[in-house]
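K.L.:
Following are the structures in question.
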Structure P
Amino acid sequence: MARRPVVVDASVAVKWFSAVGEPHVPQAVDIMTRHVRGELNLAAPDLLYYEVANALVRKTALSDAKVRLSLRDLFALGLETVATSADLMAVSIKLARRLNITIYDACYAALAQQQGCPLVTANPRHQSGALGCEVIPLDKWR
């Protein structure tokens, strides 16, 4: 059985490690579990690691040791992380300007476009139909 490709953004991945006050944690955990079972192939720009680390440090009460363990576990998931490239940035720049979003936000949609797969997100800025890729809001994940 082919693994279904899906791009996830940091708004989904952070829920795997800090569920306090986070909505839609069961859906996020389901995505991670399906990846671990081999049903999904989760992809993300390498930016995801920085964004998750930043969210865990700045927006949670996790200790530094817990943040380090969470990041170790994130790396251990074996996500298909895609390094920033000129092509990915070119698409990101166009999206960012056209939609008035950050390059960081645009990068996830650009990757989903390049890979021809959906973007799963809990970020309202990513839930625009104008991103040029299929967007699955996390609360709609089934």
Structure Q
Amino acid sequence: MTRDDILALLVRRNAAFKARDSATLASLHAQNGVVASPAGGVQEGHEDIHRVYRVWFAVFPDIIFHEDGQLVDENRAVQILRFSGTHAGEFFGLPATGRHVEVTMVCVLTFRDGLISEERRIYDFTGMLVQLGVLKAKPHV
């Protein structure tokens, strides 16, 4: 893929995030693609990747994604995203809390044959659990 091809795919990805469109997001991944994240573990294959997007949009139905930057180098890209939303559905056995979360996430993407073949999501899952009230954090002194 060219740099322009990757940038065009990232524009489609950002639009799908804003529309909360799990089907379009999944379609940007290869059939045998892999997504690894702190919350979801390693998901392999188009069906599992689609399911993960659906779960996130069900748990945080008002989720909003903002892209804060991107880097593209050969067949790889890094997206810096912020997401925020209200916890309105069961999440790892935790019933909806109604709490609002804001998380910065970095996605490292590898492309092959015009699609995302691998995605690694990096974010502070522990900090997210603190925001949900599952964990307590010591105040800074």
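K.L.:
Figure out for me which of the structures P, Q the number 74 belongs to, where volume of the Cα convex hull per residue in Å³, for residues 16-55 alone was derived from the coordinates.
P.N.:
P
K.L.:
Continuing with the same structure: From which structure (P, Q) was helix-only ellipticity at 222 nm (-39500 (n - 2.57) for each DSSP H run of 4 or more, over all residues; to 500) calculated, if the value obtained is -15000?
P.N.:
Source structure: P.
K.L.:
When distance in nm of label points 7 Å out along Cα→Cβ at positions 48 and 80 is calculated for each of the structures P, Q, which structure yields the highest value? Working shown, then result.
P.N.:
Working: P: 1.1; Q: 3.1.
The structure with the largest value is Q.
K.L.:
Comparing relative contact order in percent (Cα under 8 Å, 6 or more apart) across P, Q, which structure shows the greatest value?
P.N.:
When relative contact order in percent (Cα under 8 Å, 6 or more apart) is calculated for P, Q, structure P comes out on top.
K.L.:
Out of P, Q, which has the highest value for mean count of other Cβ atoms within 10 Å over residues 8-15?
P.N.:
Between P, Q, the highest calculated value is found for P.
K.L.:
Something else now. So if we calculate Kirkwood radius over Cα pairs in Å for every structure here (P, Q), which label has the highest result?
P.N.:
Q
Quick note: the coordinates plus some simple rules give every number you see, no bench work behind them. Owing to the predicted nature of the structure, the values given are computational and were not obtained by experimental measurement. Cβ atoms are built from the backbone, for glycine too; each structure is taken alone.
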